[in-house]
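Got some structures for you, see below.
What follows is calculated from the coordinates using simple rules that are stated; it is not laboratory data. Computed from a prediction, not measured in an experiment: that's the story for all the values here. Cβ atoms are built from the backbone, for glycine too; each structure is taken alone.
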Structure P
Amino acid sequence: MSQRKICVVVTARPSYSRIKTALQAIKDHPALELQLVVAASALLNRYGSAVEVIEADGFYIAAKVYSVLEGGNLHAQAKTTGLGIIELASVYENLAPDAVVTIGDRYETISTAIAAAYLNIPLVHIQGGEVTGNIDEKVRHAITKLADLHFVSSERARERVLRLGEVPDHVFLTGCPSIDLAKDLLQDDRLSFDPYQKYGGVGARPDHTAGYLVVMQHPVTTEYGASRQNVEETLHAIYGLKKPTFWFWSNVDAGSDGTSNGIRAFRENYDIEHIHFFKNMEPHDFLRLLKNSQCLIGNSSVGIRECSYLGIPVVNIGSRQDGRERGRNVIDVVDYDRNAISRAITAQVAHGHHEADIIYGDGQAGLRIAELLAERPFTYHKRLTY
């Protein structure tokens, strides 16, 4: 019996941690052949060169797709989506996969889905059915309607996919593969590496041994014109607290130039001897850094997903994660206000770590996904249950 060819497309650095354990499980499964495609910002040094981490982890990359149009604005975002469709159509034609797996909700991700759908290749969607506060929600639900199999992370997400009209026996509650990494970390969660030595970065190198903060704040596509002003409020809050801080560069979404320019200008105008900036880290190292921190600040979904499982205090700022299920570890600051952000951080640091919330899985998602890909029929023509 021939192996099923499973084409997985990774388009951004967070997508890799969201799928890593499933990639390994697919690679190890005797009935499956992994065809890994790395595309868009996952290939770019400016956004952390996720491709280098992927290769270092021992994965063979079947194809690379350069599709990101620089600009950090809505126009570039729309054109990048179109370029992705064009390039991925050729990749799929060459690889001839039995199914394409796409992850999440980013604009690069919908390129993977559209190209597969128009080539009549069964599409498997991971992390459908969730709710958030920007254009990602539209993208996520659109991919749900293009997909043939759905591997969701939570029971509420499953219910939402069913309400969108999908066939119940095509929707599976697998959990999120990123929780698999978090579960592995609990076996030994010490900060066993020197962040400065291993990852370089830029800025001061404060002594973090007595406690530190982590910041990861992305632009919001529906508010991209305010991205610089938004990040400046967070910068002022962190500056005022004077605590050692590891700050991670934003993603490629529209408004990223505003976020980057805000950070650069702040560095020029203020003496920020307690902040160090990184582009990226290996998934396990990043979680290890988070687990040993006093608080994560910003608007990344890692604060909602992995941090809820690990009990890491989180200050979630703005609308980017609106509607997403969250644990007891999160304090929301609705407005971009430096004083409110500072108060929330102070409260979370004083509280310390929280009890775990098992919302997004039990740490076995990757194995479940591989088994389903090996066993389930790939049905392109589906009956919808409206």
Structure Q
Amino acid sequence: MTADFRIVVLPGDGIGPEVMAACLAVLGALQQSGSGWRLHFETHPGGAQCYADTGTAFPALSMRAAREADAVLFGAMGLPHVRYADGTEIAPQLDLRDELDLYAGVRPIRAIPGVPLPLADPRAATVDLVIVREQTEGWFYGRLNPDRLPPASEAEAFDLGRITRAGSERLFDFSFALAARRKARAPAKGRVTCVDKANVHRGLALMNKVFWEVAARHADLAADHCYVDAMALNLLRRPWEYDVLATENQFGDILSDLGAGLIGGMGMAPSGDIGDRHALFQPSHGSAPDIAGQGKANPTAMLLSAAMMLEWLGQRHAVPALVEAAAHLESAVDRVFAERRVRPFEFGGTDGTTAIARTVIDVLATREFVA
């Protein structure tokens, strides 16, 4: 019996459509070699160009489709020159997180064999951690709830942060569950680090308190704490020591970019926005309009995000073949880089979007990833 899944595709702006096309081609090849599952793709509009053309950044029909889908694949949305009247950029992904309650921003930071790394220490090749970013409150709360802010003027503007016990508790429950799964695969893992600024902000002091309460329910897993400024330093000095970093919304946003830099850049960094009922998967990079349409975009982060989607669907719906397909895709990407079959433009090479996707497809077709 075949398990069918409806996947809403949101290509978006800039390089979004290019990396999405590459991703769909790879998923198509993977689907042909698999059995027991089938993905049905449905493309919808949204983004900065959509706003410029229609006055609406994310149509109601696109939101409805995302809400009803089994999962969402998201390319990139936003263009620097297209902004709302208040000067902020078009960012429908924030609206999606709010509407679908995608509270856990899961950002794997894993060094891929063969990819040039900025840290000279040989232990940098063993970096394998996950940033779990709370995405429904924190310092983004005012952006999602502008009616709660005083009006801005040319002289001053206000932002609003909010931390709740409920929001913190579910973030930490998610993080410890993730750490447990990681420990089951690799016994050296199984550690959750709370990253905050509890010595300054009252909301983050509450968050820290809730963390230790949740940690007490997971005595089989390690738990510790680090202030965000110290974590920024530690991620440069000894990132290989960390496993799961659970943090506030804005801090997670910032540390995710730092983490991507540790493994070769944004083109190598996947992500998933996950809630209790819905999930969206996207590369950590933006729309990169400076290289849009040139075929230079590295689709690796998009491909690894798709692997995250397959694993999530497989676990959620108890379809082991999907979990296996996710592992196959990730292994194929690893092999392509480990054997230096491709070299993206950001690493001084000449392999663009199509070439990288085609090489991954070739590895999947020959099942070389099994070795």
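If distance in nm of label points 7 Å out along Cα→Cβ at positions 202 and 298 is computed to be 4.4, which of P, Q is the source?
Details: P: 1.6; Q: 4.4.
Label of the originating structure: Q.
While we're on this one: Quick check: 0.95 is what I get for FRET efficiency 1/(1 + (r/R0)^6) of positions 130 and 362 (r between Cβ atoms, R0 = 30 Å, to 0.05), calculated from one of P, Q. Which structure matches?
Working: P: 0.95; Q: 0.55.
Source structure: P.
Using the calculated result 3.6 for distance in nm of label points 7 Å out along Cα→Cβ at positions 74 and 154, pick out the matching structure from P, Q.
Label of the originating structure: Q.
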